[in-house]
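These notes open a run of structures that come right after.
Please treat every number below as a calculation from the coordinates, not as lab data. All of these numbers come straight from a predicted model, not from anything done at the bench. Cβ atoms are built from the backbone, for glycine too; each structure is taken alone.
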Structure 1
């Protein structure tokens with residue numbers, strides 16, 4: 001066990017957010033905390049890391065263990081560059097390296113007891129340096145930065161000029177590089193594209209430490225976690241398995257609790273009827289029997305009714321009119337910004353009833369395409385045509401089409417005056433606006449809240465073509481599922497951008513991947529896309545091999561000569577790698593022998609010999625580092 005959460009209770013005013021929440025995290029275990037927005041997930045993390053003081057209960061980190069925490073809005077040192085921020089995470093390794101170099105220089109002028117003391121310090125420092133994988137820290141920094149999609153050109157950018165999402169990625173990179181015994185992450189996939197999320201999944205799954213995550217990304221949770229802590233009505237329940245296993249078990253548990261509750265209610269009703277009947281007999285014995293049953297009924301431990309799954313929360317999207325079969329035609333479309341081409345010569349046809357998802361890395365032009373279709377931007381070349389009777393409903397992340405002076409309720413009622421209050425409140429509740437929240441002014445809402453109002457308005461529209469830009473951002477899992485069901489049952493057409501792979505998997509009938517300025521089509525959901533992408537990669541490798549074989553058998557003397565040169569170069573490189581590997585093995589063996597000598601008590605008391613061995617070992621370390629670098633270059 002690395003973390004023990006014991007009976008944490010936290011309330012704000014009279015609102016109890018967490019009530020005696022308890023769970024444990026084992027070493028190297030990957031755990032998720034899930035629940036609807038406002039259920040107390042982030043509050044629980046803040047209690048664990050000490051940002052909030054719990055009203056009662058405690059969180060115990062095992063002695064000697066380290067904890068790293070990434071909040072949704074991390075506090076980043078703005079004075080550093082991106083690369084300096086990474087070096088800051090490796091400050092212990094860098095300081096150790098400098099101390100080792102300093103002692104190496106110092107020992108050349110020492111002898112006797114001073115040299116012996118220096119040697120002892122040197123041995124301890126190098127052991128710690130090796131334990132922290134000090135020889136690899138530079139390559140590790142580069143690997144993490146590339147995994148989180150920072151280019152080499154970004155490394156010298158000051159953190160102060162970065163966007164909020166980029167700063168979060170910087171802080172995430174710093175945390176991963178610091179290698180704490182337990183990593184605590186609050187919504188780590190926000191601001192990451194699909195490739196970065198996939199990299200993070202792999203990193204966390206193989207991480208040699210514990211991970212505690214709050215996330216609404218169900219696909220991500222399925223890939224990473226092995227235990228789920230469900231926060232519901234201020235209480236915590238622990239489920240083993242990934243998110244999908246949790247969802248199945250929770251549904252079964254809810255049904256079991258509902259059946260037990262209904263059974264108890266039937267029993268209570270039956271007993272009350274018997275009691276009434278006995279009292280009606282109005283005899284001494286019957287009245288005593290009635291009183292006895294009343295006492296038993298009073299002592300009965302009443303089961304709490306499970307939370308209602310409100311069927312009225314289901315959104316029904318119905319287009320006011322049916323469009324023609326060809327809904328959206330894109331012909332030879334191109335767009336660039338500042339001489340950077342986003343996409344070119346794009347031709348797409350979207351037909352009625354399709355749910356088409358655009359996926360791709362951040363900055364490739366996905367949102368730009370949606371804005372061109374909605375006439376918010378002009379294309380450089382080509383054109384966009386709508387089919388007959390097409391009516392667009394558009395959702396943008398910025399939520400620019402709201403009236404600042406309206407309340408949330410008025411925003412919906414003004415747009416749809418025929419809706420009654422109950423219908424409006426049910427729709428707003430599906431998008432996390434309940435109670436007095438519906439009377440908040442639009443001008444006072446956060447970016448996420450404004451996005452949810454825009455999405456609620458859109459879901460009520462009679463449009464037959466929905467164009468959505470990241471519709472699941474800022475939604476909890478329950479609201480995502482409501483939106484998914486609505487889109488799956490929608491008779492119109494949907495064209496959307498999303499990084500939410502679970503959402504794409506459940507809703508898309510076709511995927512368009514934007515990569516290298518072009519769209520590649522996959523006719524299926526996200527699982528199908530992954531499968532076909534792998535098949536295409538394997539097929540391309542076969543074609544490449546076949547082309548090389550065909551080129552090599554062409555009979556051309558020049559081709560034959562080039563082939564021979566290529567083979568010779570390949571053999572030369574392979575031989576070079578083998579030689580370097582042999583040298584590395586020899587050096588590692590030699591260093592091990594020197595370490596054994598230094599451990600010999602007879603030599604340990606001979607400061608001159610010890611200095612000689614230490615100096616030799618330092619030289620071999622440097623030579624070994626150079627060989628590692630050479631091997632990496634040859635392997636590339």
Structure 2
């Protein structure tokens with residue numbers, strides 16, 4: 001079997017996983033599953049990037065040692081893989097001893113090539129992206145990638161002779177135009193390299209949370225030199241066992257978001273060239289998920305939790321939505337409307353209805369046994385359906401090979417539509433009432449069942465659980481794509497019990513949004529590690545950082561399209577503020593006007609349902625109960641501190 005190696009980016013552990021992390025992982029999983037079905041020997045890697053100044057600072061803020069912090073957040077990414085039915089071969093963590101060995105081995109090879117030297121670094125550094133930013137690239141004094149602040153650093157540093165590799169990199173891009181996909185990303189990186197490359201600082205001496213530079217423990221490796229090496233670590237690089245390295249490298253596809261293309265398509269091949277190692281076969285930069293017109297970002301609080309959508313729709317429905325909605329390399333919009341419409345239209349109506357029709361009619365008219373098709377009775381509709389199957393298998397397989405999963409799913413759904421039209425054309429319920437047309441009835445039902453079998457095979461990479469359920473209903477086993485074609489279902493196959501695949505979701509969009517509203521009050525958007533089992537009490541100094549004040553409600557109104565939120569205008573003494581509160585299930589707007597409440601005064605503003613909220617109203621609630629506002633026994637003036 002041909003080797004095929006697929007990787008996700010290793011995820012930085014400064015925040016819990018959200019839909020962006022889930023998307024990259026689900027797409028890589030679908031690619032891995034498809035290549036297994038193509039008969040290839042697949043190795044699939046994901047994991048976590050756990051070093052760097054940003055992690056060290058996040059750990060300090062959480063009051064934890066960096067390793068404890070890393071262990072806790074990495075566990076959430078492992079859980080994500082289990083939650084989303086990810087079929088990874090390995091989960092790499094950059095804090096593992098095997099990775100330390102690999103990163104130091106790569107460093108030694110690069111140093112042996114004469115491409116590392118020691119000097120002093122002074123310049124701008126973005127802690128968010130862990131990159132050094134040349135002054136000419138700053139945008140209004142901020143990082144051009146994330147827009148965040150940069151710090152002026154001056155310290156001793158090891159340098160990599162990146163400038164030496166400008167021409168080799170440009171030669172690489174010219175000779176292998178498909179090295180970086182889609183083409184727009186290749187054009188961007190080529191333009192960047194053509195503008196000239198400076199040598200790259202690849203060590204830091206101002207903090208210690210990282211992998212030590214061999215022979216100089218006062219320095220830790222630049223986080224990207226460390227992190228990129230993970231793709232070799234998992235194959236045994238730096239160890240005595242090189243069998244996986246020999247087998248899978250460089251037959252690798254690196255999949256990642258477009259924001260880290262530069263590190264993968266510029267730094268990584270340059271490091272490998274210096275180390276005299278083969279270059280990756282392919283790098284793919286996918287687009288961003290947009291919500292409310294902006295890229296999803298923890299910092300602005302517009303991220304979606306994958307858990308909310310798997311709870312409401314199921315894992316396979318979420319997998320289908322994200323892969324159908326986002327074409328390779330393009331940005332796409334994530335919305336409750338989109339998920340609900342895809343679920344009810346594509347999954348419940350189209351796929352679910354087809355499978356239900358086919359299984360129910362075979363149970364009803366053929367005692368649950370797949371009938372035999374009479375070739376002599378095959379007419380134009382049957383020929384057209386079988387031709388559609390053949391074309392769909394070829395088209396979907398080709399699109400998966402090109403990583404165009406959205407197009408592959410369009411191919412499959414065109415076949416589903418054809419099959420549903422075939423049912424309407426043949427009208428098996430009418431044929432069943434005409435004994436002289438029994439042969440045509442059985443031919444029609446055979447062709448329907450055979451089509452469903454092929455559809456199950458083609459959706460397997462994206463919706464593996466759904467494919468398995470369809471096969472159980474059909475009474476068949478999985479089949480590789482290498483032999484998948486029309487008219488292969490064996491007559492006489494006994495069906496399994498029929499079950500609904502995708503019952504329609506009758507929730508409204510407003511009810512789905514309320515699902516997200518419930519997370520707002522608990523501040524799920526704040527990056528944090530899972531709660532430890534240790535004592536979580538806070539000091540009086542920590543408590544005093546929270547500024548509680550008395551506020552008087554001046555105006556109150558319902559928030560459109562939300563059942564839980566009210567928009568309040570409150571007097572806090574020196575000013576008036578707008579606060580969005582999740583108390584609509586317990587209070588009518590008119591009940592609140594003139595009421596005195598307690599609020600968190602120094603909370604950062606957040607947009608809820610498009611309204612900027614400046615503060616949080618305090619309320620108590622019993623599990624499952626409605627909120628009860630904090631009240632005062634005697635009149636208290638607006639703006640008074642609550643201590």
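Computed quantities for the displayed model
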{"item": "Label whose coordinates, when log10 I(q)/I(0) by the Debye sum over Cα atoms at q = 0.05, 0.10 Å⁻¹ is calculated, return -0.30, -1.02 (choices 1, 2)", "result": "2"}
{"item": "Among 1, 2, which structure scores highest (criterion: mean count of other Cβ atoms within 10 Å over residues 13-20)", "result": "2"}
{"item": "FRET efficiency 1/(1 + (r/R0)^6) of positions 189 and 373 (r between Cβ atoms, R0 = 25 Å, to 0.05) derived as 0.00 - corresponding label from 1, 2", "result": "2"}
{"item": "Of the structures 1, 2, the one that -16500 was derived from, the read-out being helix-only ellipticity at 222 nm (-39500 (n - 2.57) for each DSSP H run of 4 or more, over all residues; to 500)", "result": "1"}
{"item": "Mean count of other Cβ atoms within 10 Å over residues 117-124 - highest-scoring structure of 1, 2", "result": "1"}
